[in-house]
Structure 1
Amino acid sequence: MDFILLLGKVLFGGYFIYGGINHFLNLKMMTGYAQMKGVPIPSIAVPLTGVLILAGGLSLLFDFYPFYGCLAIILFLLPTTLMMHNFWSVQDPQQKMGDQINFFKNMALLGAALMLSDLLVK
């Protein structure tokens with residue numbers, strides 16, 4: 001396997017694997033934060049999104065149905081980015097900056113997942 005492709009799988013897939021594991025290691029804290037942000041049924045949403053990105057990351061890393069792994073990541077990023085990083089409605093300047101950074105980071109990750117999913121179906 002090409003080293004660059006392997007490195008990309010480790011970095012991109014590993015990012016989501018780490019995030020998925022973090023959802024479960026910090027479940028209580030993340031559920032509270034999701035509740036504060038107005039996420040419906042955060043006690044279900046947080047573990048569900050953790051499963052989505054964990055499965056998506058593992059899928060990409062191990063090349064196991066990678067199109068569906070991309071789809072899981074896309075399904076995570078769209079609502080999460082809009083609900084959790086809605087910087088346009090934040091008053092506190094520091095929180096606004098953090099949400100804005102995370103919003104655009106997630107948009108870049110979403111773009112990468114969309115491009116990869118398109119490459120995988122060709």
Structure 2
Amino acid sequence: MTTEDFRRIALSMPEAVEGSHQAHPDFRVRGKIFATLGYPDKRWGMVKLTASQQREFVLAEQQAFVPVKGAWGVRGATNVRLDVTDEQMLRPAMLAACRNVWVKPAPKAKSKPRAR
């Protein structure tokens with residue numbers, strides 16, 4: 001897979017647009033990043049999965065999907081090794097990442113002030 005293939009798949013997600021973050025191309029839905037290219041270098045992409053989604057993709061395709069190092073990886077950020085993945089492997093991960101940012105979290109309940 002090339003960077004252009006990754007870009008094409010990312011931009012095929014509903015409402016996806018390309019931007020840039022820390023000098024890397026990124027892909028956003030409703031202003032939130034779901035994928036990036038070029039991190040840690042040009043051979044890699046990244047998709048923002050949940051921790052459980054990450055486990056599934058890494059177990060299924062250990063050569064293609066690798067948790068990002070550090071806290072981001074623990075939370076589901078997953079590197080994609082472009083030279084060993086293909087569209088059939090990437091598209092489900094990209095769709096999951098897109099859905100993860102698409103779904104608006106439920107609003108937090110406001111706490112009532114305590115009577116004194």
Structure 3
Amino acid sequence: MLDTNFLVAPFQLGFDIFEEIERLYPESKVYTLEDAVQEAKSIEEGRYVDLVEKLLETKNIEVLETEGEGEVDDLLVEICDEFVVGTNDRELKERLLDEDAEVIIVRGGNHLEVRNRDSLRH
């Protein structure tokens with residue numbers, strides 16, 4: 001499950017996060033939330049609108065309808081027992097780790113790393 005910042009990361013980082021996700025979780029399905037897509041499209045006055053749309057299509061990212069109200073971070077914490085969450089947001093990462101959720105983060109600016117991979121959440 002990709003957080004807002006992971007939707008724009010491919011345009012900001014010097015490596016392919018999707019190759020890294022495949023390395024960490026071979027043949028996995030990638031999801032995001034409708035609200036995360038809307039947030040990503042609004043970053044830097046809409047700079048990423050077309051890029052995010054193309055990314056969703058070319059990487060076959062399934063956009064889940066957002067249920068409930070609240071911030072994207074709160075929604076991700078609510079469903080973190082069902083998904084591995086990819087985020088660069090420090091506060092969200094800490095909240096997810098407090099819930100013993102698996103979290104994918106950018107490490108060293110050139111690869112992804114999983115925290116809590118061996119969690120007992122399954």
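Looking across 1, 2, 3, the calculation of P(r) over Cα pairs in 10 Å bins from 0, in percent that yields 14, 47, 26, 6, 5, 2, 0 traces back to 2.
The greatest value of distance in nm of label points 7 Å out along Cα→Cβ at positions 37 and 61 among structures 1, 2, 3 is that of 1.
Every read-out reported here was derived from the displayed coordinates using simple, explicitly stated rules and does not represent laboratory data. Keep in mind that this is a model prediction, so the values were computed, not measured. Cβ atoms are built from the backbone, for glycine too; each structure is taken alone.
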